[in-house]
1. To test your reading of the models, identify which of I, II gives 27.2 for Kirkwood radius over Cα pairs in Å when calculated.
2. Assuming -12500 is helix-only ellipticity at 222 nm (-39500 (n - 2.57) for each DSSP H run of 4 or more, over all residues; to 500) as calculated from a single structure, say which of I, II it is.
3. Of structures I, II, which gives 0.25 when FRET efficiency 1/(1 + (r/R0)^6) of positions 101 and 181 (r between Cβ atoms, R0 = 35 Å, to 0.05) is computed from the coordinates?
4. Please state which of the structures I, II yields 3.1 when distance in nm of label points 7 Å out along Cα→Cβ at positions 189 and 349 is computed from it.
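Every number in this text was worked out from the coordinates using simple rules, so none of it is lab data. Because the structure is predicted, anything quoted here is derived from the model rather than measured. Cβ atoms are built from the backbone, for glycine too; each structure is taken alone.
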Structure I
Amino acid sequence: MPKLVGLEEGSVGRCFQFSDIGYKVKTHDKEVPEKTILRGVSGKIEGGNMMCVLGPSGSGKTSLIHIVSGHIKTTSSQSHVVGGQVVVDGKVLNSSQFQRISGLVTQEDVFNSSLTVGETLNFAAALKLPRGSRRERVDALIASLQLEKCRDTYIGDDANPYLKGVSGGEKRRTAIAMELVDPNIQVLVLDEPTSGLDAAAAQNVINVLRDLSNRGMTVMATLHQPRSSIMVKFDQLMVLSEGSMVFSGPRGAYGAYLEADLKCSVPIHESPYDVLLDALNPAIAKDGVAPIGVLSNGSSDDGAGQKLAELYAASELGRTTARETMVPAGAPPLSAAEEPAQMGGLLTWANQFKVLLHRTFLVKLRDPICLATQISSAVLMGLIFGMLYWDTYDKSTVSFAVMDTQMCIVMVTLMAVWLPYDVTLTFPMERKIFLRERKAGLYPTSAFYLARITADVPAHILSAILMALIVHGMSGLNCNLGAFLLINIYAILIGASILQVIGAMSRTFEEANIYMMIILMMSMMLGTGFVREVPTFLQWARDISVMGVVADMGMYLEFRDVPAKYGTAAEIFEEYGVLITSEADLWGGVGMLFWTLVVCRILCYLFVKFLYTGRTFAEDLRD
């Protein structure tokens with residue numbers, strides 16, 4: 001394998017130890033106010049070794065992984081209580097310090113599907129490393145994790161038949177490479193890295209982890225369905241059941257423990273790891289498939305896990321492991337001088353913004369359907385309105401000409417606000433990527449947020465211009481073309497800000513869609529184009545109706561210099577209830593819309609920064 005900075009053949013690596021990890025989740029059940037997920041789990045992984053954590057579903061494997069990796073804090077909150085310590089090389093680390101030297105690979109691979117493997121790693125390197133070392137690091141990672149053949153292949157999205165990309169095994173190795181871009185990473189924690197992979201791909205992923213471990217990487221991984229050829233790659237083994245350890249120790253001691261302590265004779269055709277897992281699964285054990293001698297009648301009941309945990313704790317191996325994993329009282333904390341630098345902090349805010357803007361533009365360009373849909377919608381609606389209101393002043397009846405012109409202005413400006421509806425999906429879709437990268441310290445929320453909304457602006461402006469040009473020319477509007485274009489650009493930018501704040505405050509698109517319909521429909525119906533007078537108690541809502549104000553601005557510009565045959569501007573404004581009737585009113589409307597834009601952008605930023613992050617307010621406040 002090629003040389004990786006921070007990982008060299010024969011490196012000793014970091015000794016990773018976690019002690020007495022407990023986890024309780026508070027429930028709404030008055031009879032059972034707390035549910036215990038983990039019960040005093042401890043382990044120790046020598047530098048350059050690999051530990052496998054096994055257990056049936058619900059045994060606490062994923063919770064343990066997230067606690068020791070610092071993604072669930074060892075503290076108390078209103079929803080859960082976590083206890084225990086994480087020690088590296090004899091020093092107590094808090095969650096932030098441990099995240100500086102560790103990488104977490106979750107079950108779900110979170111990527112921008114329209115980027116290639118190489119581009120994904122290059123952008124990660126651009127956010128983590130100084131310019132001079134990026135290419136060398138990425139090239140070494142691609143070679144080390146056997147990604148050369150798929151370097152220029154899109155990551156892809158299995159849910160999208162038009163965007164197929166790399167295989168499951170290649171995607172999983174890319175996720176590992178993403179964590180290792182930072183040369184400070186010396187402890188790698190993985191949650192079921194083989195899930196969803198075929199036998200060959202799963203074996204390949206574990207072989208890669210073993211190669212990394214041989215170079216000094218300390219590895220801890222959970223597995224759901226182990227096979228013997230995979231298990232031999234691990235040095236240590238832990239088996240959990242209902243949050244308790246039923247085995248923990250060297251993998252080589254597992255077979256002897258089964259035979260001597262559990263009185264279990266493993267059938268020649270069975271994997272010894274499956275035997276214990278079957279015993280912990282009531283559905284299997286009750287059929288007599290898991291012959292554990294210490295359990296009555298060679299089968300199990302719902303208390304098998306507790307009984308096996310008690311037997312392990314009382315065994316010689318259990319007592320030895322407990323002594324070896326105990327953190328000495330008064331273990332020193334890691335000093336500030338010993339903390340590795342946070343790689344994301346190497347870049348200035350401006351450089352982070354530049355990298356994120358480049359990536360966002362590239363992702364948008366790779367999704368031509370989305371861009372084409374917005375542009376084609378603008379052109380199509382422009383043509384529809386242009387045909388409906390063709391030469392709108394050329395009507396047999398003067399009142400019809402004025403009425404149709406008014407409706408043309410109203411409908412076009414309303415559509416401009418509605419046009420960027422796709423941005424409602426922005427933050428519900430990209431929240432997972434953002435949270436993963438922000439937790440890794442790659443950039444602050446402000447850099448991501450400004451890059452993301454800036455990337456949408458060119459397409460929005462182009463859409464507004466196309467629709468306004470088509471309608472103005474086909475309908476023969478009287479107002480100045482430049483002013484009409486500006487109003488429509490203003491409308492679409494404000495519409496985008498409203499729709500994005502709705503998306504940011506929502507967990508899903510379905511939820512956002514409900515809010516969007518209520519808010520924009522109310523704004524539309526409160527405009528003077530739909531209701532001439534509103535009840536007094538709704539007057540405040542009419543005053544801040546974005547669609548109503550934009551439409552009134554357009555009508556003022558259209559009718560202030562209307563030809564005399566159609567009546568005076570004052571008469572038209574009075575007849576149709578137009579609220580903007582002077583230059584002062586016009587600039588007042590501009591100001592109201594400006595502050596609406598500002599407030600929406602600020603609220604959207606706050607929602608992105610603080611909502612649905614899985615972290616405390618204090619943690620979110622820091623970045």
Structure II
Amino acid sequence: MKLWKELAVELASLCCTSANRDIKTVTARCEHEGVSFLTITLPTYGKDFERSLDRGRVERDLFAGFGWQAGLPSLLGGFLARVFDRNTGVLVDDPCIESVRAIRQLTLMFGKIELDCAPHRVRKALREYVDCEKEVVTANSLLLGSPEQLDDFRRMSKLLFGKVLDDVEGNLMRGEYLPKHGPGATADRLVGNQKYGLNTWPRRLEPYFPFLENVVPSWSLMNLRNQLDGVDFLEPGRELPVKVVTVPKTLKTPRIIAIEPTAMQYSQQAIMRLIVDAIGHDRIARRVVGFDDQTPNQRMAKEGSSTGELATLDLSEASDRVSTTHVKALLHDHPYLYGAVMACRSSKAWVPELKLTFPLKKFASMGSALTFPIEAMVFTTVAFLGIERELRSQLDGSHFMWESEMHPKQLLGLKGVVRVYGDDIIVPTDYVHSVVLALETFGFRVNKAKSFWTGKFRESCGKEYYAGEDVSIVRVRNILPTRLTDVEEIQSMVSFRNQLYLAGYWRTTAWLDSEIRKIITFFPTVLESSPVLGRLSFLGFQTDRMDDNLHSPMVKGWVVKSRLPENQIGGTRALTKCLLMLERSRATASYGPQPGSDKQHLERSGRPSAASMKLRYATPL
């Protein structure tokens with residue numbers, strides 16, 4: 001509440017209004033309702049405010065639970081009156097951008113704090129996950145009953161991704177791929193270096209990812225028998241299911257992910273990298289689908305907020321609604337690739353919280369390495385089908401010519417461009433209704449609360465814009481620390497402080513500096529690249545002394561240390577890891593470090609289980 005009050009006072013000053021009554025109201029409601037007012041109720045207010053911007057007026061079906069004064073809610077009324085007419089609730093001719101940003105900052109700041117949801121909310125989310133399976137079955141049956149729609153899907157996906165999928169399938173058939181272990185948890189509880197000691201392997205992987213070629217480092221007759229000793233080749237009925245768990249998202253609802261078995265994850269990574277690389281080299285696909293760079297979507301969202309020509313769409317339960325029917329249609333002309341994709345797809349899910357195991361009708365949940373690239377291609381295909389229906393004529397290769405290789409602002413023949421990053425979809429506003437209808441026809445659900453096309457507000461890939469101005473906010477990601485041992489919370493608070501400073505909220509930043517110094521007494525000014533927990537400043541960095549050997553500046557401060565857990569491997573397992581790392585480093589430097597860059601990588605691996613801080617001299621640079 002202290003943080004909220006400080007920020008409310010500063011924002012009121014910037015917007016030439018007063019926040020005194022707002023502070024009293026929020027204080028009283030927090031005392032009565034607890035932290036849920038900041039983390040659930042206020043964020044709902046913020047989403048209703050965004051919906052009002054999209055509608056161009058404040059209406060009574062929004063802002064439930066808040067009192068009204070004339071045509072506007074009472075809370076934050078001084079800010080609202082600079083955006084909407086106080087009597088009619090209609091958007092004024094020249095809304096105050098600072099007030100738009102201030103309302104979003106004050107209402108949404110705590111909306112995504114990483115705290116565990118209440119148990120009943122977790123169970124509700126898991127039950128909805130299971131119920132979603134039934135909706136996928138219904139959508140599948142409707143699709144299978146409409147062969148014309150599936151034919152259109154196959155034709156469009158071939159136009160967009162035919163060459164991409166040709167390249168991926170060819171590389172797979174030639175064995176030109178690299179499997180990879182991810183850093184996360186696995187259903188069989190293998191962590192770090194233990195993953196290189198796989199002793200179970202689904203038999204259906206063998207035609208596409210043979211165990212001897214992907215796990216065993218040497219076919220030497222001397223040790224091959226030893227390497228295969230104890231390996232259990234699992235028939236489909238004995239395979240481990242994915243483990244469905246929740247992770248923090250908002251206090252209103254958690255995020256649901258599925259933890260894959262190690263062997264499946266290992267194989268999925270190989271196909272995922274082939275798809276991402278192929279799309280990155282394709283003339284058409286790289287223009288409309290993104291995986292590694294969100295900035296094109298963000299730039300287009302800004303343009304859409306300024307011109308109104310581009311709409312931003314968001315899907316609910318996006319990955320959970322991509323079915324095996326969609327994937328089969330996408331890969332219709334590539335049977336070998338389809339077989340490999342389905343071979344490394346887990347077919348069952350286990351929900352420990354509900355004590356339930358069931359067969360999966362969806363393709364895969366979040367957690368599979370293939371979820372993101374497959375869903376992006378499916379959504380792109382459906383979006384162009386929607387555009388095609390609006391045009392009432394079939395698209396062909398001539399429509400996918402750009403005005404300029406350097407500045408692809410428009411597809412010739414179409415009004416605007418399309419860009420997909422995961423479930424963040426950008427389409428020309430002229431086609432938005434047809435695209436939404438097409439998405440819903442294919443079984444997806446458009447999140448109307450986070451999709452915008454009528455007003456001047458747009459959001460995509462973590463950035464929000466109004467009338468061409470950035471109105472993105474700074475979010476509190478963790479609870480505020482109270483003692484020196486709260487290392488993660490201290491790191492989060494310092495990061496939040498620096499983001500506030502860069503956003504221009506300097507009064508609140510000064511207050512936060514005093515609060516941080518109560519916990520860590522040394523809090524110097526450093527650059528963003530410094531290992532020291534310190535303050536960012538436009539005035540430069542602090543120097544306490546010079547290093548005698550390196551002749552570089554040094555500053556005294558707290559440095560976070562995290563040590564990887566002990567996880568030793570040797571023999572053939574160590575050889576497998578080193579050979580894979582070497583091959584990845586040859587292919588591209590972004591795949592990971594070369595063997596030898598971390599001298600302890602065979603002794604320690606996995607994710608750090610804990611972090612500590614040490615007070616010492618280090619570079620401020």
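1. Details: I: 28.2; II: 27.2.
Derived from the structure labelled II.
2. Computing helix-only ellipticity at 222 nm (-39500 (n - 2.57) for each DSSP H run of 4 or more, over all residues; to 500) on every structure in I, II gives -12500 only for II.
3. This value belongs to structure II.
4. On the way: I: 3.1; II: 2.3.
Going through each structure in turn, the value belongs to I.
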